[in-house]
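Structures for review follow.
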Structure P
Amino acid sequence: MAEFSGRPIPVGRVGIVVSRYNQVITSKLLDGAQQCCRDSGVPEGEVDVIWAPGAFELTVCCAAAAATGRYACLVALGAIIRGGTPHFEYVAGATSHGLVAVSVEYRVPVGFGVLTVDSMAQATARAGGQAGNKGYEAADAAIRSADVISRLRSTDAEA
């Protein structure tokens, strides 16, 4: 019986798509994602950082990056902080659904590093604070997924 599990290894070019909105948080998520790439052995020259205006625009920027065929995986980073209006639900829902659609349509893993939190304190905790760095975790998931997909594709080619 074959068993496949993704490894944190160099997988090819990695695109990190980051929201400029709430940049005080997203820049820390970016630091974590870049650290994960280094820890996984991905050369710095194989990591591209792509800035999106906000979390809502992460989807179209990831789709454009995926359409190039250049990336083994993408990492989407953003921070959606609940306010007093339903805007939070619309942006969070559309962003998460859109990123899943990009991943499935282009068959490119998209690590989900979009924080959906109630407060700036919660965002800070998840961007390198006491709750870890979700940017690092999203990059790790994307890299491991790219590895397992690559191994599955090479197994299909052998069969």
Structure Q
Amino acid sequence: MFNTCLPRNPVFVSAATLGTLLFVSVVISRGRHLRVDGVSGARIAGFAAVCLAVQTAHFSEEWATGFAERYPALFGLDPLPDAYFLGVNIAFIAVWIIAVSALWKGRPLWNFSLWFLGLAALVNLFFHPAVSLAVGGYFPGLYTSIPLGISGIVLLQKLRRFTTEA
């Protein structure tokens, strides 16, 4: 559907997309200092945990409905290998769990990953409904993309509220 001049490897397309978003997250987090005290750390961590739970549900919906096959097909590519799709998602979830746990204890760790969680959630809010419209029906991840996107917006607002420019 969206056949482009990108390399024909589905892992490259996925990694390039995630890598770009991760780069933006690192740039944002390096430019902002997270102010953490007992209250702000717990507030951000609490909502980051909610966003993470919705992200986990979103990943589950994508896995159950064939996202790893249908996403690359938009570009005329072969399906993503199961090991890659599962590995990337589980690795991100593990990083987010560690970051949220550390923040809950008042120790900001890997804050870029929380910005990444919020930005990824926001991208999903637009991506899944837009692709569903483009394909004329359900696209894997659509149902959970809306609550995920909303939780991402709130997480980004909280991160912005409790940070100052570095």
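Out of P, Q, which one gives 2.5 for distance in nm of label points 7 Å out along Cα→Cβ at positions 20 and 124 as computed from the coordinates?
Structure P accounts for this read-out.
A value of 24.5 was derived for mean count of other Cβ atoms within 10 Å over residues 12-19; which structure in P, Q was it taken from?
P
Comparing percent of Cα pairs over 21 Å apart across structures P, Q, which is largest?
Q
Taking helix-only ellipticity at 222 nm (-39500 (n - 2.57) for each DSSP H run of 4 or more, over all residues; to 500) from the coordinates of each of P, Q, which one would give -26000?
Q
Compute relative contact order in percent (Cα under 8 Å, 6 or more apart) for each of P, Q and report the one that scores greatest.
Q
Any read-out appearing in this document is the output of simple, stated calculations on the displayed coordinates, not a laboratory observation. Given the structure is predicted, the values throughout are model-derived calculations rather than measurements. Cβ atoms are built from the backbone, for glycine too; each structure is taken alone.
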